[in-house]
Structure I
Amino acid sequence: MNTTTPTIGEGSRILHFLIDTILIYIVSFIIYRWWTFYVFFWGFTPIRYGYFFFTFTWVYTFLFEWIFLQTPAKMMTGTKVVSTNGGRPNIGQFLIRATVRTTMISMFGLAWNDQPLHDTFSKTVLVKTKA
């Protein structure tokens with residue numbers, strides 16, 4: 001990656017977190033309610049909502065970033081994910097990024113590393129898209 005390429009700060013990352021979490025909550029809750037319909041009427045095994053939420057968080061993050069290099073929140077703010085060399089990350093980097101981002105410890109990397117742990121472990125950065 002070019003050393004003059006500006007990376008994204010904490011304010012944008014907080015906005016991404018809030019927007020993506022709201023979208024994930026809405027869709028995962030709809031899926032959960034759909035499942036509870038089948039639990040009630042057809043005797044399917046009940047599953048706690050948290051499993052739906054965290055599974056959908058992983059799927060949402062992985063698919064959007066793998067296909068578009070952006071989640072909907074990143075699309076709104078004009079940012080995208082690139083590898084540290086400036087190219088498109090490989091599928092392994094997306095898998096690592098989605099897995100670490102799904103854990104609640106990802107944000108703590110900002111305290112000593114100036115970037116979240118999902119960026120550190122996957123060797124990716126968040127940059128502005130070309131407008």
Structure II
Amino acid sequence: MPPIYHFDHCHIVSEDPKNVADYFRTKFDAKVIETVQEGKPRIDVDLNGLNIFLFKAAAEDNLPGCAAGRYKGLDHFGLWVDDLDAACAELKRRGVEFTMEPNVVRPGLKIAFVRGPENIRIEILQRG
């Protein structure tokens with residue numbers, strides 16, 4: 001029997017991890033967890049069970065640019081909601097920038113994209 005994979009976490013390397021954490025807290029009601037690990041500050045975000053680990057970029061890190069299009073590596077992550085239109089209305093009320101308005105891409109799948117801090121692409125989707 002092949003292994004069954006489940007989402008565990010994603011890592012985001014950021015110039016300003018506190019700003020990224022605050023974005024997820026204020027826009028998506030995520031819980032921000034600040035700790036110290038191996039003597040260094042660490043910021044994690046719990047978005048209803050989606051673990052996002054934030055790390056401060058070092059000067060020597062080779063971060064992708066902010067050019068339009070797909071990145072090599074992580075392109076975006078998706079958040080599933082029951083009512084995309086209601087979720088998008090609330091996100092707009094909170095000042096979230098949309099890069100794609102709600103759009104039916106095929107029967108049973110409606111998506112939108114928002115731009116997070118440091119050009120993080122986040123897909124909001126409704127299935128069914």
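Nothing in this text is a laboratory measurement; each read-out follows from the coordinates by a stated rule. For clarity, every value in this text was computed on a predicted model and none was experimentally measured. Cβ atoms are built from the backbone, for glycine too; each structure is taken alone.
Descriptive notes on the structure:
- Label whose coordinates, when helix-only ellipticity at 222 nm (-39500 (n - 2.57) for each DSSP H run of 4 or more, over all residues; to 500) is calculated, return -20000 (choices I, II): I
- Comparison of I, II - label where FRET efficiency 1/(1 + (r/R0)^6) of positions 44 and 76 (r between Cβ atoms, R0 = 30 Å, to 0.05) is highest: II
- Relative contact order in percent (Cα under 8 Å, 6 or more apart) from the coordinates reads 28; which among I, II: I
- Source structure (of I, II) for Rg and Dmax of the Cα atoms in Å, computed value 16.4, 59: I
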